[in-house]
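A.B. asks: Given below, in the form of structure tokens, are the structures.
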Structure I
Amino acid sequence: MNPIAWFFLCSAILLEVGGTLSLWMAVKSNRLWYIAVAIGYLSSFAMFVGVLENHMPLGVAYGIWSAAGVAITAVCGKLLFKEPFTWVMGLGIVLVMLGVLLVEMGAGL
């Protein structure tokens, strides 16, 4: 796949995670964090447009985006906000990623 599509996808994931973490901060502390939420989410969708314009299949791109977003957000929630992260949650993340891998492999068939 096109390396530029991967760049846009990684950027979209990181911006979406940033927006989600900012949402937590906005709800728990200061409403000014909603500015970062809007910037993170809007920028993330703009990057996702770049993913699709560079011909990555929608199902593959969205699967990777959502799985990586869930995994990174869960780990950041544990590290930054002391939220629980159990072995069951870890197993769930692994299963989601395996599902995304199957979708990606199936796209090439």
Structure II
Amino acid sequence: MPERALLRLSQSTVVAGSGALSHVEESFLRLFPEALVELVVAIPAGYTEIHAGRLVGPRLELSQLALGVAPRARPVNLVERRLEMVDGSLHHQVAIAVGPGPAAPHVASILTRSA
């Protein structure tokens, strides 16, 4: 394995049925020796995130390290992400906490490899 591997993830999520755009983000996943990972995310709604963790089988176990919130963005306090490979596709679930309280489901998506 090289010193680190880099994977770029781009996603646009739409509302089932209507096709309305609901979520857009650009992410960079860095894989280091011994299955250590870092995930850096930029969201045009005014957020940046940094997560770190490990690759455990087909699943990334991540903890949020930093969350940047633009002055006019909604006051998000916590972002939790779950990523897991299932049958060759990356299943991605995002939960957010807006204000006090636990994170609630926000968006779920299935990412497929593009050419």
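A.B. asks: With helix-only ellipticity at 222 nm (-39500 (n - 2.57) for each DSSP H run of 4 or more, over all residues; to 500) derived from the coordinates and found to be -29500, which of I, II does the value describe?
C.D. replies: Structure I accounts for this read-out.
A.B. asks: Using mean projected area of the Cα convex hull in nm² for the comparison, can you identify which of I, II gives the largest number?
C.D. replies: When mean projected area of the Cα convex hull in nm² is computed for each of I, II, structure II gives the biggest number.
A.B. asks: Here distance in nm of label points 7 Å out along Cα→Cβ at positions 16 and 96 has been calculated and equals 2.1, so which of I, II was it run on?
C.D. replies: Numbers: I: 1.0; II: 2.1.
It traces back to II.
A.B. asks: Any idea which of I, II comes out highest on relative contact order in percent (Cα under 8 Å, 6 or more apart)?
C.D. replies: Looking at the calculated values, the largest one is I.
A.B. asks: Shifting gears a bit: Work out which structure the value 4.1 belongs to, where distance in nm of label points 7 Å out along Cα→Cβ at positions 56 and 72 was derived from one of I, II.
C.D. replies: Structure of origin is II.
A.B. asks: Suppose you compute distance in nm of label points 7 Å out along Cα→Cβ at positions 8 and 80 for every structure in I, II: which one lands on 3.1? Can you show the working numbers first?
C.D. replies: Working: I: 2.6; II: 3.1.
Derived from II, not from the others.
Each value in this text was obtained by applying a stated rule to the coordinates, not by laboratory testing. A quick note: this is a predicted structure, and the numbers were derived from the prediction, not measured. Cβ atoms are built from the backbone, for glycine too; each structure is taken alone.
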